[in-house]
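Structures are listed in the sections that come next.
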Structure I
Amino acid sequence: MSVSPPESVAPTAPQRVAAPTTRASRGWITMFTLAYVGINIAWSGPTQVLMSPQVERLTDGAPWFFSATSKETNLAVIGFVAGIFALLSTPLWGALSDRTASRWGRRTPWMAGGMVVVAAGLVATGFAQSLPAVLLSWVAMQTAINAVISPLSASVPDHVPVAQRGVVSGWYGFAYTLAVVTGTALGTVATAVWAGPLGITVGYLLCAATCVLAMLPFVFSRWETPLAPVDRPPFRFAELLACYWVDVRRYPDFGWAWLTRFLATLSTATALFYLFYYLQDEVGLTRDDAATGGGLRVSDGVLVLTVVYALSVFVTVVLAGVISDRVGRRRVFVSASALFISVATLLMAFVPSFPVTVLAAVILGLGTGVFTSVDFALVTEVLPAAESNGKDIGIINLAIALPNVLSPVVAAVMVNSLGGYTGLYLLSGALSVLAGVLVYRIKGVA
């Protein structure tokens, strides 16, 4: 995002893509939801319960720029470097899909290709036997996943009229949450059935297979109307570079929507980055690799929290979208959800016990359900132009990608140097409150 584009590449071309007016069918919404479940399983299983113990096992004597003793530092390095590649690729894939004229449509070819690379990256990460190998394969996966997510997200403003976007956004949030539960469950079951490194590898393989199976119906549905080659914008390098900005002086609501999503996402990303280690080192759950049985394992604890969180999200995520459509208001829902998230992080900051963490998961889920559904609907209403939906959604998604780059660094600094987990969760709560306040700077949406 930039303050102002160069005048020579300012968007002056006439709009070539009409805004949708026909309501999306139930079949389309179902396939869209399933595809979004699949692509989010690809990252949720590894980041929730697979990569943390994998990094911990490979930390001993780690080479190069990795720490030989600190699992937290090594996980942060992998998250930061992969996040940089995800950050750079997010708007690029969307911009390229905007100008794709194929018989399969603008978005589908990128989603299909990205799906294949994502699956291959998961398999490679699962078989990695060193931290550099984990890093390289995870970078490939994180880069390719945005070739799916940016075009998939752009399909909503492409295909769904404004009056229906709250409902569709609710299912979008439902899909995200279901994916987190499913990915966590796949990883937890794999590590419970197959002990040690084999369980981690099987977990990655299960996530890859489930991702592909869930996405295939949407990829093959041929829902898109192809862009005629004559309507494709001409390729200019300057315009390709411009895919990383929107003129926020010309579109201030877009800028405030971006900042609101960035702060809310950074809040939850920093709070959850070390969840596995928080449960192990602060709450005191049993290590997954403990020689003797007894007590709740860390990965089991993560699964319990994820299921509780998901059930709470399901209570609000679709309902909030429906109510938001009916009353025609978005900002009050986003603001209220941010306050819920801050309460959850404060509980984790001051009471590191498993029952209280479960309560925090309930509150976090209720707030996240509202935020996920209504904020996405709000975002689709501040996009500058229909023909650049992919690029602009990609820039909006930077508000998710950038926190995922920063959260490893922020979390590592807070935990190691600035107050430990208490400081981390206090910061997370403050960021959420700020997001709830700044959403009211958006003037074009009620």
Structure II
Amino acid sequence: MTAATITATCVAPFATVSGCDLQVPLVQGGSCTYANFDYAASAPALAAVTDRIAELLPFYASVHRGAGYASRISTSAYEESRTSVSRFVNAADDQVVVFTRNTTDSLNLLATAVPGDVVVLDIEHHANLLPWKNSRVVEAADTVTETIWRLSVELERAPAALLAITGASNVTGEVLPIGELAELAHAHGARILVDGAQLVPHRRVDLTALGVDYLAFSGHKLYAPFGAGVLVGRRDWLDTAEPYLAGGGAVREVSLDCVEWACAPARHEAGSPNVLGVAAIAAACDALAGFDAEAAARHEEALCTQLVDGLRDIDGIELLRLWNDSTDSVGIVTFTVEGYEPGQVASYLSAEHGIGVRDGRFCAHPLLARVGRPGGAVRASLGLGSSSDDVARLLSALRSLVENGPSWVHAKTDGGWSPSPETRPGLAQNDEGASPCV
């Protein structure tokens, strides 16, 4: 055990999250406290978020056109949420906050507004690969330095309107130098979009300081799991694009002969909005802004060190990385276990140890193929509610798997891996199967 690992063994949760005391049944009988290592998929709600929703629920009503007191309160909460989000990411004066369903929705919205080609890397989450109508995919190199050079060559080769880049990989957690990439894009006449789904929950992203033109992120990864997302970006493209949805709220005037559309953000927010989801994001932004950022970073770094060092000490476990020279990453660690399929490992951890991880290809199929794992891997992701006790439990369970094997049968069916028989209450046999794009 390294000195860094020893130092990390007394790390407590940084913040209170929902489900922190959740008891889950074990397949062999009994129960234990759930150890959540699936923050990168959906993070549990911060206490401040659930408190805000409980406060707002009695006033939940229609927004923007209601005269009733509850409606006025809901409208105020909805619009004030833009201010919280804008302040949290330090948006520039010409940037507008548009509320969406999630990061994928935000990127699809922006795709309707981009007036030209989009340059992306082959390591992107599907949400930042599939929506772009005129995309040019650049193959990432084995180093960050070479990857940036390849992007530069592509941007110089032919004009592009947008460089769309991940802030932090949803597979490996590695962080790209956003400020440098923003300068690169602008030097070649392009704008930059950052897929911040994995970055924003871990790092403060200052749009003005970094020179980022567009940022997309999801509430459900930002400790606000109530079904809303955000697109923050320069107004001009969004003001001239076709409305993302045609309907009420997106217009100034309608006749049977013509329509006068509103400007952004209303232009792209037709229909009744997700008031509670938006309020939850705002509450999460306000809560995160109030935390000591350096202390939160130390919490995550200590747990990552404990986890990575521990995994490296277990025979047969291989960690996945994209770049040889990357020095920055968020709390995401992805690995494989020799002799076991990823779904089998995940089923074992869940059923026999009450530990939740993610397995599969993480909606990043080209990336997994690139790193030689087309069949997928296991992802353990950390958050503000994680502790060194959780990490120790995960490492102990994996060490037991490698040394002794599972104590229960885990069978693979069309729906994925699950214990056989499944004895946990509420779970029918094989109903835990993962979709191909987990």
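Miscellaneous remarks
- Each of I, II could give distance in nm of label points 7 Å out along Cα→Cβ at positions 63 and 335, but the derived value 5.6 comes from I.
- Test item: Cα extents along the principal axes in Å calculated as 67, 42, 40, pick one of I, II: I
- Winner on distance in nm of label points 7 Å out along Cα→Cβ at positions 159 and 343 once structures I, II are ranked, highest first: II
- Test item: mean count of other Cβ atoms within 10 Å over residues 103-110 calculated as 24.6, pick one of I, II: II
- With semi-axes √(5λ) of the Cα gyration tensor in Å, for residues 151-246 alone derived as 36, 19, 14, matching label from I, II: I
- Among I, II, structure where mean count of other Cβ atoms within 10 Å over residues 367-374 as derived comes to 29.1: I
- Structure (I, II) behind the derived value -10500 of helix-only ellipticity at 222 nm (-39500 (n - 2.57) for each DSSP H run of 4 or more, over all residues; to 500): II
- Taking FRET efficiency 1/(1 + (r/R0)^6) of positions 87 and 295 (r between Cβ atoms, R0 = 25 Å, to 0.05) as the criterion, the top-ranked structure out of I, II is II, with the highest value.
- Test item: relative contact order in percent (Cα under 8 Å, 6 or more apart) calculated as 27, pick one of I, II: I
A short reminder: the numbers here are calculations on the coordinates, not readings from a lab. Fair warning: this is a prediction, and the values are worked out from it, not measured in the lab. Cβ atoms are built from the backbone, for glycine too; each structure is taken alone.
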